[in-house]
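FYI, it's all coordinate maths here, none of it is from the lab. Source: prediction; values computed, not measured. Cβ atoms are built from the backbone, for glycine too; each structure is taken alone.
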Structure P
Amino acid sequence: MTVKTKCIRDPADMVHDGLRVMIAKYWPKGVNWSYVDMRCMALAPSDGLVKQWLGHKRLCKKNNDIELLNVGWNDFKKRLMQEYNSNQPQFSHIIEMLRRINTHSNVTLLCNEKDGDPYCHRYMVKELIEF
């Protein structure tokens, strides 16, 4: 089966999405809870890490510095993995559960970032489930 990623604001595809899992910490305004099957805030980055990343991202886009943006993204991924490792039992349990579900159903990871933005933690989680 497939692990997919989507922005929470994108239309739900109840046939192909399978289990829809929200992995962001904060629920966006105006989004109906009925479009999500499960919420895993343990897979969301910490507030401090998100704040640091978004500040870095704004600065790089303002200066049109893609190379520095990629350096910052790699640092974000490293720090997020440290956060996951510090919460190892809960994190491992959730990833293993999603892997098992994915053996017989699609899993769609949902976050607030727009689809097509490669700088979102949902792609990291997708890789960990598929590993």
Structure Q
Amino acid sequence: MLEYNELLLRTGQTGKFENWIKFFLKAVEVQSEDALVRAHKLLDLREAYRKRVQREARSSDILNIIDYLFSNPFITVKKAQIILDVTYPTAKKYMEKLAEYEILKETNRLQREKTFVAHEIYEIIKDI
């Protein structure tokens, strides 16, 4: 941030934009490369999850939960119930199955409404 401010100040003082533009474009390049790496990791992880679950899954519902997790890695049984339009026990069964596959982990065992996290997805996106 210091380099950004210094270059911006110099640009304002001298009217020369070249160094500031180079700095800015380098930042865009670095962020773009990071986004590309994360996107590939997420795509690979999604395919790995789907393969892991498809071996035994009898319903596409569990695959729909997996797809949802890539938009939000935190989920409750109630949220799964709403997304899938199934009963609470059915949604709970799916969540437990995803935990067995080590796709989900419980984050708050002491609270009434259990929250699960897709920890591998979260690790990829947490520093964005």
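By the measure FRET efficiency 1/(1 + (r/R0)^6) of positions 13 and 93 (r between Cβ atoms, R0 = 41 Å, to 0.05), tell me the structure among P, Q with the highest figure. Comparing P, Q by FRET efficiency 1/(1 + (r/R0)^6) of positions 13 and 93 (r between Cβ atoms, R0 = 41 Å, to 0.05), the maximum is at P. Matching task: 20 is the computed value of relative contact order in percent (Cα under 8 Å, 6 or more apart). Pick the structure from P, Q. Only one of P, Q returns 20 for relative contact order in percent (Cα under 8 Å, 6 or more apart), namely Q.
Which structure, out of P, Q, was helix-only ellipticity at 222 nm (-39500 (n - 2.57) for each DSSP H run of 4 or more, over all residues; to 500) calculated from, if the result is -22000? Label of the source structure: Q.
Looking across P, Q, the calculation of distance in nm of label points 7 Å out along Cα→Cβ at positions 69 and 101 that yields 3.1 traces back to P. When P(r) over Cα pairs in 5 Å bins from 0, in percent is computed for each of P, Q, the one that comes out at 2, 10, 20, 23, 20, 14, 8, 3, 0, 0 is P.
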